[in-house]
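Please go over the structures that come below.
A short reminder: the numbers here are calculations on the coordinates, not readings from a lab. Nothing here was measured: the structure is a model prediction, and the numbers come from that model.
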Structure 1
Amino acid sequence: MLPVRLPALAATVLCLGAGTAWAQTDEIQVYDASIEAPGQASLTLHNNDTPDGRTTPAFPGGLIANHTENGVFEWALGVKPWWELGLYFPLYSFTNDGKVLYDGFKLRSEFVSPNARDRTFFYGVNFEFSVNTAHWDASRISGEIRPIAGVHLGPWDLIANPILDTEFNGIHALTFAPAERVMYNFSPSWALGAEHYGEYGALSALQSPVHGGNTLFGVGDFTAKSFSAEFGAGWGVSGHADRLVLKLILTTGF
């Protein structure tokens with residue numbers, strides 16, 4: 001599977017329906033507690049493009065978001081009905097000046113309520129450990145704690161991920177970066193909805209929604225037997241968010 005250049009798909013994404021807040025990101029996704037069955041594996045290709053973004057880096061020596069594409073190959077393996085392991089590798093960027101960069105890798109361990117798709121209320125938590133290159137993140141080592149909570153109400157899905165990011169420098173320095181998702185399922189194969197991604201700073205000094213980074217996405221999902229696609233366009237509405245971000249997520253089982 002080759003990286004997909006999103007600029008060529010921009011018009012399609014916008015017609016179908018429809019970085020985040022401060023720093024570059026490889027994954028723009030709200031977790032719904034769905035994992036692979038024990039012994040089953042999958043490959044997900046994340047691609048995020050920023051046609052209209054920030055023209056200054058989030059930190060000295062960092063990437064410039066404007067006209068940069070980020071992506072990663074996510075390898076997942078079901079271990080138990082309630083446990084999945086994941087590896088994000090390689091994490092890469094196509095920069096606005098034509099360079100192709102390696103950005104690092106991540107390890108993931110996700111624990112969920114089994115068979116989340118069949119439950120009215122579902123929950124879980126995901127833990128990530130990242131090793132970053134100097135241009136990708138100001139911290140060489142970082143991590144994420146992602147609680148997952150949601151409900152299936154008929155054709156509606158309501159999901160929240162109150163994410164906490166860390167550089168392993170104390171609880172007071174945990175960064176609050178919540179993500180939420182509302183979807184309407186028109187059929188078992190198609191769904192349309194909206195997502196929100198925010199970043200409000202350290203827990204010890206939270207910023208208001210007006211000053212924090214906030215991005216709103218229009219999103220669509222297509223699901224087949226062994227393949228799924230998620231696509232969307234996001235608009236920065238406050239703070240340091242990029243003005244326009246496109247995403248495409250392709251998943252296949254094997």
Structure 2
Amino acid sequence: MTAALAFILGLVVGSFLNVCIHRLPLGESLAWPASRCPHCRTPLRSYDNIPVLSYLILKGRCRSCSALISVQYPIVELLTATLFLCSYLLFPPPLLYQRLVFGCAMIVLFFVDLEHQRLPNEITVPGIVVGFVWSFFVPPGWISSLAGLLIGGGSLWLLGWLWLVLRKEEGMGFGDVKMLAMIGAFLGWKVMLATLLLSTILGSTIGLAMIATHRGNLKTALPFGCFLAIGAILGGAIGERAVNWYLNLYP
């Protein structure tokens with residue numbers, strides 16, 4: 001029953017995350033006005049704002065203007081619900097609450113970067129502070145958190161600077177730097193490095209696939225924040241155990 005409640009709560013939170021994903025890049029308030037159709041601007045009735053269920057009942061269209069509603073909305077709600085359920089099963093309180101906040105931030109950053117190729121300061125900058133403060137009360141501890149945010153932000157900044165010097169073009173946005181610093185603050189330096197490695201592998205694989213299928217080239221910009229978000233969520237779930245297992249192979 002508690003697991004079911006965690007899933008339902010995740011659906012509700014996912015509905016709010018959709019508001020963040022849509023409004024943050026536009027600089028709009030998250031609290032006002034109430035949820036509305038992005039096409040005709042008609043406020044949604046309460047029974048048309050039920051996570052996932054309303055989308056299915058309306059068959060993916062606005063009740064007022066019949067415009068198509070992006071499938072992203074139920075996807076975000078289901079992803080958030082899955083995050084809540086898995087976190088409930090994996091982590092005890094108070095670490096559970098930290099990982100839920102972190103996971104929700106990663107979901108917002110993923111979808112905003114996917115659509116707009118930018119990472120909102122409203123998420124990354126407070127996230128660095130919140131992650132570090134929380135580390136005084138839950139793992140990884142403040143020393144690992146501090147090292148994670150400094151190494152994470154510093155390493156990506158250095159890579160971006162070297163690319164700019166060598167290639168005379170920007171290769172890494174500063175938003176990625178702040179996002180990796182946030183990941184380091186929440187997860188610590190070990191899992192941050194594992195996240196960076198995993199996200200680099202994911203990004204390189206997709207980039208090579210795009211080149212092989214003639215859908216891109218070496219200058220094609222990829223939303224690296226998306227790969228960081230995937231790597232961070234996976235790293236947050238299994239990263240510490242995986243890193244410790246690897247380190248124990250070399251006594």
Structure 3
Amino acid sequence: MVSEVRDLIDKYVAWLRDKTGIREIGDYVEITTPYLDRHNDYLQIYLKKENGVFVLTDDGYIINDLEQSGCKIISPKREQLLKLTLNGLGVKKEGSALTVSATVENFALKKHNLIQAMLAINDMFYLAEPMVASIFYEDVVSWLDANDIRYTPRVKFTGSSGFDHSFDFVIPKSRSRPERILQTINRPNKDSATLLAFAWVDTKEVRSPEAKSYALLNDQEQSVPQEVIEALKNYEVTPIPWSQRENLRTDFAS
């Protein structure tokens with residue numbers, strides 16, 4: 001099993017390397033990643049070396065794009081959620097830009113964390129105001145609380161690769177159930193499924209052998225693509241469309 005997991009991680013890293021583009025723009029280097037935003041455009045980050053330190057930034061893209069679409073992060077709940085997400089990944093907000101500083105030794109980790117933050121914030125906060133009453137993450141919190149399900153929010157684990165992975169909730173082990181790790185996916189697609197699959201494959205080796213992973217998938221406005229369901233299952237992540245959450249209530253509450 002260990003060799004199989006290592007092979008999966010090697011394939012993931014090879015995919016990242018092959019699909020990453022680099023070009024020089026003035027004093028910066030533009031890095032085009034394989035991950036897609038909500039417009040199906042590749043996410044880009046910018047790198048500049050200052051006093052021997054690499055500064056990586058999204059140049060304000062994520063937050064500015066959300067605000068231009070009418071999704072402003074101005075309520076106390078959204079500001080707190082943004083702060084928790086960034087703090088958990090070691091990413092700073094400078095104006096509207098998301099930034100990290102890196103050395104040669106931790107460059108891969110810091111770049112990974114910045115991309116995670118960009119995807120997480122874009123996914124959490126993008127919503128059409130007339131159709132959606134609250135952020136999906138908040139819906140999940142309300143449901144967990146209403147059903148007296150014990151959980152720890154915003155947990156970060158270091159995987160076997162050395163990369164940090166942030167998960168939305170961890171339900172602790174009980175007498176009858178193992179540890180359960182939950183991740184919300186507001187916009188289920190191939191990229192979000194791939195990122196969660198890698199996070200779980202990389203993390204499971206350092207957790208209890210009985211630990212389980214679940215993906216709570218938002219299907220309130222559109223159905224979840226079958227390729228997302230299959231991709232998660234292939235990597236031992238249990239997909240749960242939000243409309244079917246009651247099927248797992250007893251398991252989560254135990």
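Things to note:
- Computed -500 for helix-only ellipticity at 222 nm (-39500 (n - 2.57) for each DSSP H run of 4 or more, over all residues; to 500) - originating structure among 1, 2, 3: 1
- In this comparison of 1, 2, 3, the computed figure 1.01 for Cα Rg over 2.2 N^0.38 Å is attributed to 3.
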